[in-house]
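What follows draws every value from the coordinates through simple rules; no lab data is involved. The shown structure was predicted, so the numbers you read here are calculated from the model rather than taken from an experiment. Cβ atoms are built from the backbone, for glycine too; each structure is taken alone.
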Structure I
Amino acid sequence: MMSANLNHPSNPTHFLVLAMGGTIAGLAPNPDLNPSIYKAGELGIETLLAKIQEALAGDLKLISRQLANIDSRNLSEDLLTLLGNTVKASLLDPAVRGIVITHGTDTVEETGFFLSATCGKLAEKLGKRVILTGAMLPANAPQADGPLNLLDALKWVSTAPENCPGGVFAVFAGKVCLARDLAKRHTSAFNAPLMDAPCSPLGLINPSWLSRLKAVEAASGEDLSIPEGEWPWVEILTSHAGARPHLIYSLIHSGVKGLVLAGTGLGGFHQAWSESLKQANSIGIALVRTSRTGAGALGDYSGDILAAGSLSAPRARIALQLALNAAKADKSLTWQDFFARIAVLPEIR
């Protein structure tokens, strides 16, 4: 039986559960008829933990904190800052053995990359795991996947250290992957957040996956700082048939600091954008290109536009924001240097 001392600050050693809301905490008005129509962020974390209490064997001590209870489509940079600072402080707390975060799947991609880039090396150094999880169906749906995902995440965060190093991971549908590899690739599949991510079944860690995981961790640089106050303004633009430059001209005269270009194929963009992007580059706006295809890696450079490797546009946007923030604080390096530190890493395939 689990001994869960929730919200009890004097607990000497424990696992911390941070709640951000999402579908895992959602409720559907007619779950039997249509569980896909629901309101996210309706249940508190203590209610979610109570649903799985009897399934957890042993004396697993938990403390929970409700940081937010939102539909993750409404995730803000302020909430990312709050979450990142909470995770970093909690990792440094000797009483915290590991952290599980419940999160909506719509933007778990951004959060996973953000935490990996700002807290990943710290977690690795301390040998602690940070686990993101969530659900594709609301809590009262007949086939709700949230309870099992949360249970799996708690089991994974508390498993023996020799089975897997510390770091930032995600657990969905019985599998685990690096949180930096999350990308929701399906509207309803239970494994949508990690459908295209290199992953391993829980409890059966593939040795080759583990060695690749360690290679990526070894290649990554130091954690980047979490922005204080307002984040650099970065937008995503998608190239398509009939693309026009008007939006780019509008943005570069509005104070935008960076643009992520989701290009076609190998990251190319419509020729109608050429002059506007040259102007953006000439006035110091950071430009990064990705591919709208959803998979595969890009080459290093295309003129003055840095390639984002295998990062999707949402992840590249977070990487660019963090890189611009870091370059503002450390003038000895460029934003390109910081971007490469967290974005240009070996692929896990």
Structure II
Amino acid sequence: MTPEQFLARISKQPPAPAYLFLGPEMYMRRLCKQALIERVLGEAGEAGLSQIDLENTSLSDVLDDARSYSLFSSERLIWVSSAELALPKRLTAGEEQGGQPAESPASSLHDYLQHPTPGTVLVFDCSRYDFTGEDRAKLERVEKFYAAVPAIVEFRRLTPESSRFLSQDLAKKQGLQLAGAELAALIEACAGDASRIASEIEKLSLFVGAERPVTMQDLRALVPNAAGSTIFELVQALGKRDRAAALKSLDVLIREGEYLPLALTFLNTQFRLALAAKEARIRSPQQAQSVFAKFGIRIWRERAEQIMATAAAFTKEHLARALALIYETDKKFRDRYGNDRLLMETLILTLTANS
């Protein structure tokens, strides 16, 4: 189930005797943990909370603890971190065929859950593995080991759309005026990470308040990596062939002490994606998001709009030539050939030329 389904379920139904939390996303995990503490322990608060890491103890010890009754609270929540460490290093032949050895930790867990201790809830937490790439097989093995656990909650990384929705919701709750461009810059600076987004929005609400909108200057002052928003302004200006705006953005970057080869890296990515969009005959930002996602490239809506604007402003030949110019400029940076600002200005003048 999703974290939202979990929260809805425990608000209406008694908690299950055990849960398996899977995936790397931490913001929703913290919300679910707090909701479970309130649901299971009530007024006792964290007095009945036990936090155990399988790096320091065994699953058998955890189950022995779960079977015992506390002298201090009739309700208990046992939070078991590093759940993946309970897995044996190698599966036996019986496990490979779907069975479990009689004395295996997995069979002990199965036996406990046949007759769980009343008032005790176990949470086995595995945040180490993701749902994609090489981690997928490891996560499936964890899920197989904990097959006896009646409820699984999946904490997947946020999509660009869900990051945007969460940011808007948090900003609204804080009374923060966060417009589209600033919102996109915040999400980009936080790489879509929900915990970072929540933290930065809280900082912005204390700094800016509800009296005025958040500006790009506010983001640059408070949010780490938000100086990159000026780089995207430069990218956007080049995509529109707006020479004056591009030179102005370059001037801001230099005054803020930005590392110009980093700006060049962003430009390289922008033009490569624009060329790919052109060759794939992508016609809308939504289509760009969908197509690039298939290749593991996650982009926000505003980023997709920038790419499409660049693709519309240049022909395929001009995009290919731009990439060649960017390569030459990067080589000159690495070879310490001339003044960095002069090299960037020359590149901008060439890219924004009409012919």
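Structural remarks
- Structure responsible for 196, with volume of the Cα convex hull per residue in Å³, for residues 55-254 alone calculated and labels I, II on offer: II
- Which entry (I, II) yields the derived value -10000 for helix-only ellipticity at 222 nm (-39500 (n - 2.57) for each DSSP H run of 4 or more, over all residues; to 500): I
- Identity of the structure behind 1.6 (criterion: distance in nm of label points 7 Å out along Cα→Cβ at positions 31 and 127, calculated), options I, II: II
- Value -0.68, -0.78, -1.10, calculated as log10 I(q)/I(0) by the Debye sum over Cα atoms at q = 0.09, 0.10, 0.14 Å⁻¹, assigned to which of I, II: II
- When FRET efficiency 1/(1 + (r/R0)^6) of positions 111 and 175 (r between Cβ atoms, R0 = 35 Å, to 0.05) is computed for each of I, II, the largest belongs to: I
- Structure (I, II) behind the derived value 3.3 of distance in nm of label points 7 Å out along Cα→Cβ at positions 207 and 271: II
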